[in-house]
Structure 1
Amino acid sequence: MAQYLFLSDEWLDEARAIRAEYNGSGVPVAHSIRMNLVISEVPFGDGTVHAHVDTSTGELVLDTGHLDTVDLTVTLEYAIAKSILIEGNPQAAIQAFMSGKIKVDGDLSKLMVLQGGTIDPAAGEVAARIQAITE
């Protein structure tokens, strides 16, 4: 199976295709959040990726570009973003936040609610497939 750098154009294309296969098949995301991400120290391009997470439609969407209206903006390094979003490592998030490596501008409570959510089987399968394509 081919692997791609997290957040590269090729990775985004593959991740979108995987998510599209499961569109509407899982339990809707229980909490709505619109979050912009500023990811630094990216090993390609100009070194920074502007992305967003949006669950306002009931499904998790991770894509590039910033949303106009958001609950919060999170700034973090590439390795930390990969550890949290791909490896599903909540400890990495806590450690990075406590050491000041994650900056949050906006409604922090919205972010905290996401950490307590349960993952439905379809979302777990999507996450495993996306992890498998990630270098």
Structure 2
Amino acid sequence: MKKILDDNEFAEVSYETALRLGKIIWKKKPTFEAYQKAFLTLIDYSKEKQKVESVMTDTRNQGVVSPENRKWLVGECLPVAVKLGLKQIAVIFDGGVFKQYYLNMILKVINKYGAPMKLFKNEEEALNWIKSFR
């Protein structure tokens, strides 16, 4: 069952109960606050309602992510998410060079938390990978 946790001009954030999956589907380049809000929505849900074990984020419409957002994600958000039970992250992206750089920077850091992150071209491949952990 899919539950919409937040839906605004920048992103739709949802939770799929059967997979314990938090999803962020970016609609356009977010502001600094909107970027953080999407991830914090999943963290709050994991704390208050049900554990988020997997995250799938579709970054194809996200645009280039600022260095401060990347630093916040790897320095503050990911450590908390892993502590709350995050086990794997699937990222859907379009192959752009700037997005690849951003994702490679996150990959380098996330490996030390023990939560694998993998890149995909579409949602079907990402979901199949997430289901392989069940």
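Where a number appears in this text, it was derived from the coordinates with a stated rule and is not lab data. Remember, it's a predicted structure, so these values are computed and weren't measured experimentally. Cβ atoms are built from the backbone, for glycine too; each structure is taken alone.
Which one of 1, 2 has log10 I(q)/I(0) by the Debye sum over Cα atoms at q = 0.12 Å⁻¹, as calculated from the coordinates, equal to -0.45? Provide the component values of the computation, followed by the final result.
On the way: 1: -0.45; 2: -0.40.
The read-out was computed on structure 1.
Identify the structure, out of 1, 2, from whose coordinates relative contact order in percent (Cα under 8 Å, 6 or more apart) was calculated to give 21.
Structure 2 accounts for this read-out.
Given a value of 16.1 for mean count of other Cβ atoms within 10 Å over residues 52-59, calculated from one of 1, 2, which structure does it belong to?
Answer for the origin of the read-out: 1.
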